[in-house]
Each structure stands twice: as structure tokens, then as C-alpha cells.
Structure I
Amino acid sequence: MIHLKSRLVALATAAVLTLPGAARAEEFINILTGGTSGVYYPLGVALSKVYGEKIEGARVQVQSTKASVENLNLLQQGKGELAFALGDSVKLAWEGDAEAGFKAPLDKLRGIAAIYPNYVQIVASADSGIRTLADLKGKSLSVGAAKSGTELNARKIFAAAGMSYEDLGKVEYLPFAESVELIKNRQLDATLQSAGLGVASIKDLSTSIDIQMVSIPPEVVEKLGAPYIAATIPAGTYQGQDEDVPTVAIVNFLVTHQDVSDETAYQMTKLLFENLGELEAAHKAAAQIKLENALNGMPIPLHPGAERFYREAGLM
């Protein structure tokens, strides 16, 4: 009798698991973002709300990380379903660039969408005397977490400008918010942050002390080449910033991995573009996310679920 009951329970469980909604009921989506004072995190929170409400049975969480490089390595290990990452980091991850933090090619990565551009924003305290890249020589600078996407940007920019970390007085490898606190306390001269315009950390700094935005001239951008592009931080982006500031930008991507189901990848892609208003409410950087640009510069293969959405949308 006990054996019969066990068999009936097993059969009932199997039947439930084969129901159309059963897979969805077990769906788990971990969104890998960045530091809480950056742009990735608030956009990840906005996406989590959209997915939690509109993907039936999905359990969604947001994980704060060291951003691009860590996110991509976690995806390869199956420890996340969706991640924000800088375009150059995605390219280097696919190639397996050890110097960038990828011990082997991350062959499980799959693309979801190109989203908004990151602007490399170098900000110094006004009393530091820093106005140009050359002025950073002998000064203290935070370049983001070691081997993060931001720090990879910093290394590339200095190389293109004929400089290196050795030219600096001191290099700190700190998240955005911690960097800002050190500048406020006069323990750091400047910080380089790769983020969307209006990033919370620099806004906070600009309302606390007088700041100086440091330009990255077009000739440096030209030496960098693709996937970097010339860009401008418009006057008034931060308090006390009265002029446009030339800089460099690079596109961010949403990335997943090959073991995420086609249906989930399809829904994540579709709901992203159907709910851009919610993302823009979370951070204005999302205003630059456009469906027509979703495939621009994609450095890795698309996930089949995302590809299905783009075919329906007429982009493929």
C-alpha cells in the first residue's frame, strides 16, 4: 500500500512538471548589475519589477556586483540569467583575454540587446588643479574596481594618451560611491567613472564640493578606435559644470547565456523594449535605449530567444 502511494505521488509530481505553466513556475532570473550608486543597479531593479510582474511565475532578484567583468564570468558559470556589461568587456570575454580578467573564452555568452552608451567621466575636485589628462600626473585617481569594465576603460585611455598608471601619484581601485567619499574628504584628487550621464555618484559629489570635469580630447578617442566613440557630456549634466566636456563613450549590452530557455530570453528581450518608460523613470540614461539600435555592434552571438523577438520586430 505504501509502495502504491509512493508511485501515485511520483506520477502526480511528474504530471505537474509537464503542465504548460510548470516551467514558468520554476523560472528564476538573477539580474547582475554593478554598484548601487551606478546606473546598472537602478535599471536592473526596474527590469526586475517588470519581469516579476509580467513573466508568469518568475522569481526575479537583482545582484549588486563589481559590474562588467564579474558579471560576464558569473554568466559563464550559470550564476545569473541576465547581465549588464560594457561592449569592450563583452568582446574581450568572448575572446578570452586573460589580462582583462577572462582566463578562457566565455563561449556560453549570448546577446540580448545593445542598450545605452557609457560615458567615461573623469571628475576632480576643483582645488586639485586638474584640468586635463596630463594634469593627472602625480595625482591620486580612483579607476574603479580592479579589472572591472571601468578599469579596463581607464587603462585603454591612458595608453592612447601616452600615459600609464605609473605616471599617477597613487591609484585606487574603488567603487564609484567610495571614490566620491574620498574626494569629499580630500583623500583623493579625482575619479574615473564609466557610466550613463547623470550617474548618482558624480551628482552627489557635484552638490557637495566644487568639481572639475576632465576632457578626453578627440585625438585620444581616435587612437582608441572601435568600439570607442567620441562623445560629449552636455553642460549642466552636473552642478557647476557650465560647459560641454569632450569625452569617449562605449555601448553597454544586456547579455545572457546559452542555457537560459528560448522563451525566457524572448520575454526578457520583448519586455525590455515594451517597458522603456519604467526604465527611464529609474534612470534617465535609459532614454537612449532604442529598438532600432538593439543589434548595433553586438560582439557575441544572439540568444535564439532574442533573435525570435528581433525577427518579429522586423530588425532581422
Structure II
Amino acid sequence: MPLDVDQLERLAAQQDGVVSRAQVLALGGSHGLLTRAVDSGRWRRLLPGVVVTHSGPVPWIARAQAAALYAGRGAALSHAAAGYLLGFVRKAPRTVDVSVPAARRVRNQPGLRVHRRRSVPVLPWSPPLVTAAATVLDLVELASTEDDVVSLVAAAVRARVPVASVASEIARRPRLRTRGLLVELLTDVGEGVESALELRFRRDVERRHGLPRATLQVRERVGGRWIRADALYVGMGVRVELDGSLGHPGGRTDADTWRDNAVAVERLELTLRYRWSHVVGGACATAAQVEAALRSRGWQGRAHPCSPRCSAGRKA
């Protein structure tokens, strides 16, 4: 039968301009037609058996579609490629990862890396993706530091990946290298932890020193504007703002200063502001300062020293 041009154009539009040799042949095309289209420059070969049906620039998503089509039956984009399309990896990766069922043999190609796995949990998108929870753990297993794990999981939760689905995926992977950290982390992320710095404050400043647990990510209207506190000790008049380098590369911003002033004037609340050096390098001193702030506002408790040298919990 002759090539169904209209159907081919509709298919290419659905796949960001990319089609496979098998799809062209199924629509009535021929190997000769493919060869002539590529040789003339009307189409471009992206991967073995996969072409883009134009001669213009090829965006990343078209290369991702090509990777999925090349990998074939049961395959799905995975790792950073899937994370990028799911919204919790910030940059499109140069190398596109694709996962295939273990029974199949698919070769790596320039710019494409193949992973074989016993089963591929697929989201039937275009291109197909490994499920969000499985993608989170795939990336966690490649993370080099604990802070990278925290940042990744927090980004996934901000992108609306359900905590329960990640927990279920952890249960399916008994040999997961960071299993203990993840189980602990999911509770904190579910309570509002959004960064590695916030986790360290929760764990190393509050929990380790027996301080009250602040409510995280509190949105309020103050001074005619909506503001958000990283951590608020509700009813005690003390706030904590954590200035990580990503959110505050130059330190306190004009908006931060206005917010601190507004809560001081309108709410008579004290704002404590900490950076990495305070939380990571000086957790004990930071805990002592938070304790002092809370006690100045009426808290009757005491922090617990975490070691003989710890400065928190010492009576003045």
C-alpha cells in the first residue's frame, strides 16, 4: 500500500517530529523512501532505525523520543531523563537514560545509556517514563552524598510525587544502599523539609538537642503581603530562616529584610537566621541560641546537651 502521509504526519506530531523505521513501514513506506528522505536532507537520522522528519534544530525532547523508540518494546526513559520530564531534575541531561526489560538486548549509543532491569514500571506517556517513585530511587542510588539524597527527595515531593509511593518503592528494594536514611527522611519531608539544610536543622539542631519541633513552611499574610517562614515556633514568637546558597546566593535579600522587619513590627516576633556554617559546623551553638530565644519568650523547657562539650542546655 502507498505511504499514508496524513497518518505519518499525525504520528510525527505526537512524537515531537520523531518516527521509527518500523512505524514508517507499517504506514506503507519503504526502506528506499527512508533512505532517500535522509540522503536528501529532508529527514535526519538520530539513532539506528529512528529519524526526525525535518531538517531543523533537534530539541532535547525529540532526542528523548528517539531514545524511547530506539529502545523499543517495554522500554521507558529513566533516571535523570525521567526526573527532568517529571519535574524534579532541574536540567535536561546530556546523556538520555532508558530502561529496558532484562530479557532484551539493546546497545548503548552516543548520548544514550541503556539500563536492563527485571521489570520496568512504566508511565504510558509520550515518551514513556519509568514511574516517579522508581525514578526517585534510581537517582538516589547514584547520589554521592547524603545532602544530594535529601535535595533529590525534597525536589520530588515538591513536584508532587506522593511520599507513600516512594515508601512503597523502598519496600520493594530491600538492598537499597540508603534505605535507613530514606525511611527517616520521608517523615521529615512529609512534615515540610524542603532542603538538605532544613533536614540538618531538624535533625542536628532540634532533634539532637531536645528542642521543640518548629512548624515548617508556614504561609501567613503580614504587612499586607504573603510571606513564608522556613520554621515557626507557633505561639512562642520565634521564627527561623535558613539561608542555603541555592535560595540566597548573596545572603539576605531585600525581601528577607522586609519580612523580618514586618514580623517584628506587626507580630513582635523574633527572627533567627542561619546559614550552612551555623547548622553544619556549629549545630550545638545554634541549638543554644534557639534555646535562649525560646526561653526569652516564655518556654520553660531546656535543651539537652548532645555531648560533654555541647553548649546547649547549659544554665547561665
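Each reported figure results from applying straightforward, stated rules to the coordinates on display, with no laboratory input. It should be emphasised that the depicted structure is a prediction, and the values quoted were computed from it without experimental measurement. Cβ atoms are built from the backbone, for glycine too; each structure is taken alone.
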4.0 is what came out when distance in nm of label points 7 Å out along Cα→Cβ at positions 190 and 278 was calculated for one structure; which of I, II is it?
I
Which one of I, II has FRET efficiency 1/(1 + (r/R0)^6) of positions 126 and 206 (r between Cβ atoms, R0 = 41 Å, to 0.05), as calculated from the coordinates, equal to 1.00?
I
Mean count of other Cβ atoms within 10 Å over residues 102-109 - highest-scoring structure of I, II
I
For the read-out relative contact order in percent (Cα under 8 Å, 6 or more apart), a value of 10 was computed from one structure; give its label from I, II.
II
So if we calculate FRET efficiency 1/(1 + (r/R0)^6) of positions 134 and 230 (r between Cβ atoms, R0 = 35 Å, to 0.05) for every structure here (I, II), which label has the highest result?
I
State the single structure among I, II that was used to calculate log10 I(q)/I(0) by the Debye sum over Cα atoms at q = 0.08 Å⁻¹, giving -0.53.
II
